[in-house]
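Scrolling down, you'll hit the structures one after another.
Taken together, the values in this text are just the output of simple stated rules run on the coordinates, not laboratory data. Quick caveat, the model's predicted, so the values are computed rather than measured. Cβ atoms are built from the backbone, for glycine too; each structure is taken alone.
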Structure P
Amino acid sequence: MIDLYSFQHYDDLASSFASGRAYRPSMALARRSKVDRDHGDSAWWDVFEPAYQWIMMEMDSAVGCRPSSDAAPVWAWARWVDARGRVRVKPDLRYTGFRGAYPGLDLVHLRVDESRVLLTDFDCFHMVLNDTSCIPRDLPGDDAGDWLDRHREESEEWKRRNWHDNVIVPHDAMPVAWIQATLWEMREGDVVDVRRFPRWWRL
């Protein structure tokens, strides 16, 4: 089992649980909500959707096929690292990396079977978002610039292999890094605790 923390509107989860269903996000609803917040501009979504499609394809292979064609991942934190280099699990809302990032959301503590979870390095996932090669973890820092120069124009197939090898994190060998988790659904039995915040709350 692995402990995760996810920022959610808990009322949405509770509504699903009350109906005897797991909470499963909708990709169509996520897109519509983002475009609405951007006043009808879909540019952000169009740029970054391929990265989210990549992580869902990796989830299909690692944790089982998506439950529907409209499925979207549940996102959560598996661990993070504070300014002193200490590995933490529960998000600290006073910390700059979290403060102000999740206004109006509740913090849901989950305990989930590891077989349902794909772990990825948060910083490395930005390479996927930017459609660029990810520097291997074991590469000495002094060689990073030369490595990137050699691999700036790789094929999509090459980049996908590179991301698979360097962005995905094994459960039994998590690096000292910010690690995010994705899973297809949140079940009522997964929920350990919920920290509720007023809707006007701004962290």
Structure Q
Amino acid sequence: MCTRKLINHIPITFAVTFCPPKHKITPLQYENFFNDLGHYFIVGGDLNAKNQPRGCHTSNPKRLTLIQIVNRKNYSILAPPDPTYWPTSKNKRPDILDIFIVNIPTNIQNVINNCLELCSDHTSVLSLDAQPPLRPRKACLTDGTTDWNKFREIIEQNINLKTRLKCPNELENAVQHFTNIIQTAAWSSTIRKP
């Protein structure tokens, strides 16, 4: 099953897949499959490519074939933090079977997690955020252009270099006074941006 959506005016193909455990898939078959999806894509499902470093209980040979093509084409493999398969048999353990193979622009943020509310024995979900992450504003004393000559004059007029610093209380007061001088000088010598 496959669909194409525009995210930030970029066509991205979304596909769901299942690779039966008994069938051998060659690197060429994987490559043809991914090429058919277009430049940007997200493929999710049970690829039967178990890999212990991704959190699976065991590894299998299919993982090598998949990793080979993913590395050659610079795709990414996204695996959820917890098992995605919850077997009904007591002889089987929960495991990570469902993963995502993605090739998407770097400005699209993604998070993969498990959604246990689904009516299925497979439970991974990929969330996408097309908005760039908000970066906190850089902490800054002023937000404009500073006249450094005026700043220097204000500091020189208000600073006392003969301040007594014999006890902790005097040191604390001197630091507070010096901080106030710097803040006042910065605010008084800066032309704010409109």
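Structures P, Q were shown, and log10 I(q)/I(0) by the Debye sum over Cα atoms at q = 0.12, 0.15, 0.16, 0.17 Å⁻¹ at -0.68, -0.94, -1.05, -1.17 was computed from Q.
Can you say which of P, Q returns 139 when volume of the Cα convex hull per residue in Å³, for residues 79-182 alone is computed? Comparing all candidates, it corresponds to P.
Hey, distance in nm of label points 7 Å out along Cα→Cβ at positions 71 and 95 derived from one of P, Q reads 3.0; which structure? Only one of P, Q returns 3.0 for distance in nm of label points 7 Å out along Cα→Cβ at positions 71 and 95, namely P.
Can you tell which of P, Q yields 15 when relative contact order in percent (Cα under 8 Å, 6 or more apart) is derived from it? Label of the originating structure: Q. In this comparison of P, Q, the computed figure 16.0 for Kirkwood radius over Cα pairs in Å, for residues 7-102 alone is attributed to P.
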